[in-house]
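**Student:** Right after this note come the structures.
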Structure P
Amino acid sequence: MPYNLQEELAKLGADYRTADEPFEAYVVEDGRLITGQNPGSAKAVGEAVVRQLAAV
């Protein structure tokens, strides 16, 4: 890669977060935006989506 995406996002002011351990489930919710770091986060992302939908 000609650049490091994490570093470039940080330069642009992004709030870039990662799990403490590689492949650990990690989900971030910012309002209705829900992101998961890796495939191990799929269940937690699904649960977050269900919570958001139930709140509507």
Structure Q
Amino acid sequence: MQRVADEGVIDDYAGVRISKTGRRFLIRGATVWNLEDDEGRPYGQAAMFDDWEEVT
């Protein structure tokens, strides 16, 4: 996630994430970008992906 913070956006993120219900899943080829508020201050990060699988 440091690359996103440095570059603003990446389109090759892969990693294991945990859903809000506690299930683990692997995502690949995700696009991740920084979010900013109306004044340009960092607000978080967002991701979009369609390649994933559940990890057991």
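**Student:** When relative contact order in percent (Cα under 8 Å, 6 or more apart) is compared over structures P, Q, which one is greatest?
**Tutor:** Greatest value across P, Q: structure Q.
**Student:** Ranked by FRET efficiency 1/(1 + (r/R0)^6) of positions 2 and 42 (r between Cβ atoms, R0 = 35 Å, to 0.05), which of P, Q sits at the highest value?
**Tutor:** Comparing P, Q, the top value of FRET efficiency 1/(1 + (r/R0)^6) of positions 2 and 42 (r between Cβ atoms, R0 = 35 Å, to 0.05) belongs to Q.
**Student:** Identify the structure, out of P, Q, from whose coordinates percent of Cα pairs over 15 Å apart was calculated to give 53.
**Tutor:** Q
**Student:** The value -2500 for helix-only ellipticity at 222 nm (-39500 (n - 2.57) for each DSSP H run of 4 or more, over all residues; to 500) was derived from one model only; which of P, Q is it?
**Tutor:** Q
FYI, it's all coordinate maths here, none of it is from the lab. Remember, predicted model here, so these are calculated numbers, not experimental data. Cβ atoms are built from the backbone, for glycine too; each structure is taken alone.
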